[in-house]
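Presented below are the structures under discussion, each in the form of structure tokens.
Only the coordinates and a few stated rules stand behind these numbers; no lab work does. Bear in mind that the values here come from a model prediction, so they are computed numbers and not experimental data. Cβ atoms are built from the backbone, for glycine too; each structure is taken alone.
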Structure 1
Amino acid sequence: MAANRVLSTGRVLCLCFFFAAFCVPPSGATISYQVSLTNPSQHLFHVTINIPDVHGDLTLQMPAWNALYEIRDFSSRIQRVAAFAGSHPLAIEKVDKLTWHIRGEGLVTVRYAIYWDSPGPFASQLSEDHAFINPAMVFMYLPERRDEKIFLALQDLPSNWNVTTALDLSTFQSGPETAHTVSAQNYDAFADGPIEIGTFKLFRIPGTEPAISVAIDGDGWNQAAAENKLGKICRYEIELMGGAPFGRYLFIFHIGKGAQGAGGGMEHANSTAINIGSESQLAGVSAHEFFHLWNVKRIRPASLEPIDYTREQYSRALWFAEGVTSTYGRYAELRSGLWSKQDFYADLAQQMNELESRPANKWQSAEQSSLDTWLDKYDYYNGPEFSVSYYTKGQVLGDLLDILIRDRTNNARSLDDVMRKMNETFAKQGKTYRDSLDVRLTAEEIAGGSFEDFFQKYIANAEPLPYALVLAKAGLLLQRQKIVRAELGFSMERDASGKSIVRAVVPGSTAERSGLRAGDEVTNFDGENVPRRADRWLRNKNPGDLLKLRVLRPEKPLDIAFALGGKSESIFAITEDPQASAKARAIREGLLHGTTDAAKAAGAAPH
């Protein structure tokens, strides 16, 4: 797909009729959408859908989920659905929360408005600042015609706003107006192409081919630093996987737009949308999202296909699709030189500490965590007694599996070979894989032996992970050390309306002494939106750091500030074993640098 293509003057005339008609294509051609951004302060996208070749019954649906594995019922945001044949109104029947039924002939036009003002890559937003569109959250689809080509015209943009997307984009002049048109081969491709509209800065990463572009909306960032970090990550991952699977790629960044903790990103087939609080978080999120180009977008579990926008879509493979993608996000930072090996050891130990701090780790397997992802929207489910993260568990499993493959093959093969083999066997052949089964079979093919015991114990079930035993095979020691960690002194959960309510305050804590009470509604958290996962926000804080809260009580709003408390913990730390064998040292070096002894012997360039 082509991103941000601007047509030359000589090609304007062939598209002007689209702009002039906004945009009713010839009968039998294309389902066309228009979206008006008039009055952005109202946060309403005004949508028109022109549907040709209607013969009787017509069904329209709005996706129930997209971007997050959560049922979010985007139809709850829709206002004033109307349908027409020419200027003649048509009757509309609302069938269920997602579905509308219409009868018509020939060209049918549907109009509605939808409200969005939610920042971040997992939502959509129209504000005086900018517009960000995840198409599945804004545009209805025709269930029986999802495979047809789609055309979108963007209307009523402020005069200083531009458009970028990894979908096919044409920008051209028609008189004093600038027209922006987007097309996609089908609705699923359309849904997978976020659109950024505003006053973003757009640039290309030097030395990347195919082209990799970056659009940044926000302040407090340095272009040279961004180019350096993204260039190293992208070049490493493309070399690792044997070439780029795209014709053109786009990073969309929102920086300082209410992001909390480490921020977040959403992968797409030829782009990613990322929201971070500052440029310091850029590399970590980007390394993860860019590797999704292969793992999940193309190396894809069968359980996620075909996409069903109306209900939960359960998969046992998210520990691999997301968690092992985190493994490779860390590898990319390490092997490209953005991290030291001490950074890598500290991060791996932190993931192990996170797992071991959660009582649910004793009973929730990596596969069950994957299945239960649809419960993530419930705050209590994210508590340590109820769940572990398949991101965290999958990342650790990826590292352990890599070491075991290297150990079994005398460092001749690695998890890198598993990823490349799955890319060849499934992604390049247009096939999906059978969740954990095909991951295991591919690992066994690469390593030349069974991994059934490992997968049964540690992936399908929740037996204690053999950290120390496996790390020793890579010349690494797992040790315990005492630290004092920051703590909030209170817990929160979201109620049915999405408000963040203080559930409990720890007796004697600094939070209690500040006057915070159970039942308070937290509306502002340290000057920003309330984080979905306060524990993640807390990771980057120290005891004594000041936390400022704005809370609402039935009596009045209050500003509360207090120093974070601290608690002593015994945590894992990873160090190198000075007594490690030659084989273990070779495995460690291979893990750190992404090399194998087989590649060295063959004279191949290290990945």
Structure 2
Amino acid sequence: MNPQDIPKNGVPKRSDISAEHKWRLEDMFSTDADWETAFIHVQELLIDASSFEGELANSARILLQALCLQDTVDQELEKVYVYARMRKDEDNTRSYYQGLSDKAQTLLTQVRSAFAFMNPEILAIPTETLQQFISTEPGLQIYRHALADLIRQKPHVLSPAEEMLLAQLSEVAQAPATIFTMINDADMKYPTITDENGHQVEVTKGRYAQLLESKNRQVRCDAFAALYSSYEKQRNTLASTLNTSVKNNCCFARIRKYESALHSALDNDNLPISVYDNLIKAVRENLHYMHRYVDLRQKMLDLPELHMYDIYTPLVPSVEIKIPYNEAQQLVITALSELGNEYTSLLEKGLRSAWVDVYENEGKTSGAYSWGAYGVHPYVLLNYQDNLDNVFTLAHELGHAMHTYYSNQNQPYVYAGYTLFLAEVASTVNENLLMHYLLKVTSDRQKRMYLINHQMEGFRTTIYRQTMFAEFEKIIHETVEQGEPLTADYLCQVYRQLNRDYYGENIVLDAQIDMEWARIPHFYRDFYVYKYATGYSAATALAMQVLHEGKPAVERYLHFLAAGSSDYPLPLLQAAGVDMSTPAPVESALQLFGQLVQELEELA
């Protein structure tokens, strides 16, 4: 079926989508029977794992054999798991692939359990002995960084018995997040409001974002009030849930002998606390740009006063730019030509080789992502619509895919994956380069204003907003570490002051915004959101270097893509030309935001 033939009032079946617009999962397993064979093979390999338990300290050769077996199992498991999940994502209604996905999840748990002894047992080996193993066994050279990282974290690893107890407690420790999810996604009910067409609609989390973008201000106000009235009714329960989650983080950090929960969270990436503090400091020192944007928003919307429910509605009427998928591919390739012939040639090859699953079909997983398994090219899932936002989504996901491709091609399995601190860098570099190209070739005033506002919203929601979240997390964890409770009143007070600081004096802080903390799921994943802001800042700096320096910056960037996790995040970014141990990249990114504010002020 061609996209133009898709029924206007429905969604096509999977079988109706043409092969050229589907990914080719046969590149992982030719048939489902091959998948079953691989599944059984992983189970068979697991039998060998137990033979190494209690033996790792006996010789360098035994340690090497155990590490190689673990990599072999993990690599094969990855293909089994990814294939099953991606087949299910094609059409979630197919019970056969639901079953495969469940089997893969069970196998993942079995593998983790089978190798649970590895790290504690390696860390029980005296450091001097372990270093001698590495220096005398050539095969262990490949694991030098991974083992050094284990040794680095040794002061925070407990005895095997204590580690087992903590592992058994981990499911219980997830209770606050689980309870929040049930309240937020299952039990929370929202009122009905009248939309801009005069229809009665129930506010849902999915509809809320669209309602806040409405041109009708009363609709925005009503949606805002409706959503937060539901959270207000649960304020004490949600405060207790978040309080318990933060207490868990602080308790586990204390047990592992960390100075604080923040120290514990950053230690996985070997990041100093200064990275977190520098982000908050740099953003706070550049809040005047955000305050100017708030004032400009009020002016362009022609409002007597700006409320919190006015910050999502577009400043510029949506520019109707119809961009079919084939044109989108070429647009992205042209925009990314700044990264050189090698990059774009590989990208074109991937687009021709069924990396991308393009269109929506019945039962298909919503949204977009890039994923894959080592030894096979990466894949991209889209639900493409013919508009500009979806072109940016394509560029974004292809950035992830190319990062994975370069890393897999240049790193052994143990270092092929990259950390979450780096995960959004390549995708956002692509978005930056696409935006730069579009602005370069766009002279129409209205379209240019639309593009600039689109980019400004990226800065507002990813650097400013996520940093505000990060500062909120820091404050509430420090409060608990000082022995104070997180009551609903206290959480609302802290959150209100942060909104005042970040958005400035010229915005009306509606009382409902005080409860926004109660609906943010990221707060149940400790000290995670700051990575969005640091990644966005690093990507902005790298894109600017590519545009201004050319080939030297491109070579550094491609080396970064190829590095995987062969070193810690900070050195990898430093080698690419961005030093996130200083506030400079964040400051530079926000200065660009300031330039965009100025240009939009002049155009408005």
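Annotations
- With mean count of other Cβ atoms within 10 Å over residues 232-239 derived as 21.0, matching label from 1, 2: 1
- When FRET efficiency 1/(1 + (r/R0)^6) of positions 384 and 408 (r between Cβ atoms, R0 = 25 Å, to 0.05) is calculated for each of the structures 1, 2, the largest result comes from 2.
- Structures 1, 2 were shown, and relative contact order in percent (Cα under 8 Å, 6 or more apart) at 19 was computed from 2.
- helix-only ellipticity at 222 nm (-39500 (n - 2.57) for each DSSP H run of 4 or more, over all residues; to 500) from the coordinates reads -20000; which among 1, 2: 2
- Per mean count of other Cβ atoms within 10 Å over residues 32-39, the highest-valued of structures 1, 2: 1
- Highest-scoring entry among 1, 2, by distance in nm of label points 7 Å out along Cα→Cβ at positions 376 and 496, is 2.
- Comparison of 1, 2 by Cα Rg over 2.2 N^0.38 Å, for residues 112-335 alone - largest value held by: 2
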